[in-house]
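J.: What follows are several structures.
Just so you know, all these numbers are worked out from the coordinates, no wet-lab data involved. Quick caveat: nothing in here was measured; it's all calculated off a predicted structure. Cβ atoms are built from the backbone, for glycine too; each structure is taken alone.
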Structure I
Amino acid sequence: MNLDSKSQLSDSDLPSIEVQWELTDFDADQRLLAMSGVSLVIFTSVGCSSCRWARQQLPTLALPVARLCWIDAADNGGLVQRYEVFHLPALFVVRDGQFFGALRSRLGTDELKAALALALEREPEELP
């Protein structure tokens with residue numbers, strides 16, 4: 001980790017997840033099926049303070065995922081219903097077009113890494 005002359009971490013030194021997608025009811029299935037690697041699918045809403053925090057912080061975490069896929073719960077009721085989203089933010093794991101279920105974890109790096117590892121040990125299913 002590089003520190004600038006004032007011994008503070010600069011934005012360019014933060015780990016980040018560069019690839020982020022905005023998915024909708026109309027394109028989520030097609031895009032998730034076509035993506036290789038691990039995708040973290042996150043349902044959020046503008047009015048949710050935890051969701052705003054997640055949108056700001058998750059991209060900066062050093063997580064073992066290829067991309068973050070954001071879904072606005074308010075605008076995509078079909079996906080909310082199919083994924084059975086009851087709270088926000090809601091996180092799910094998809095790898096190589098296969099669904100590995102919901103992540104039940106605090107939004108810290110270590111907790112998310114552990115939850116991802118457990119999720120990827122499950123038997124995969126078809127996308128909801």
Structure II
Amino acid sequence: MKRTIVKIDEELCNGCGKCVTPCAEGAIVMVDGKAKVIKEELCDGAGFCLAVCPTGALTIEEREAKPFDHALAEKEQEKRGRQIINETCSICSATENDAPLIPIRTKGDSKWVCVRCLPALIHG
């Protein structure tokens with residue numbers, strides 16, 4: 001089946017691990033100091049992990065891959081437990097407990113912005 005899936009460039013990966021928590025399905029883990037997609041059937045291709053990568057090592061590609069397995073992803077989420085993103089809004093410092101956070105890239109930087117600040121960022 002051809003579908004979109006995350007691709008990680010090992011040469012660009014600096015091993016920071018920032019992409020692991022935003023991957024709610026648990027497809028990305030750290031292996032030998034590098035981020036890896038461990039099971040392609042866990043990757044839904046949504047790309048929430050992309051914007052948090054400071055080196056641009058993560059991209060989305062369309063290729064032959066196993067179909068996304070929603071049931072397996074739910075089991076993985078249950079096993080991992082609730083994952084809190086230890087980040088704050090780059091504008092107002094809100095946490096995930098204050099408002100939903102969205103990863104963004106702007107001017108070559110990876111940042112998090114809360115949904116309350118996003119309109120001002122978009123519209124100026």
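J.: Here helix-only ellipticity at 222 nm (-39500 (n - 2.57) for each DSSP H run of 4 or more, over all residues; to 500) was calculated and came to -7500; which of the structures I, II was it taken from?
T.: It must be structure I, since only it matches.
J.: Further question on the same structure: Give the label, chosen from I, II, of the structure having the highest value of mean count of other Cβ atoms within 10 Å over residues 39-46.
T.: I
J.: Give the label, chosen from I, II, of the structure having the highest value of FRET efficiency 1/(1 + (r/R0)^6) of positions 71 and 111 (r between Cβ atoms, R0 = 35 Å, to 0.05).
T.: I
J.: Match the computed value 14.2 of Kirkwood radius over Cα pairs in Å, for residues 47-102 alone to one of the structures I, II, and report its label.
T.: Of the options listed, only II reproduces it.
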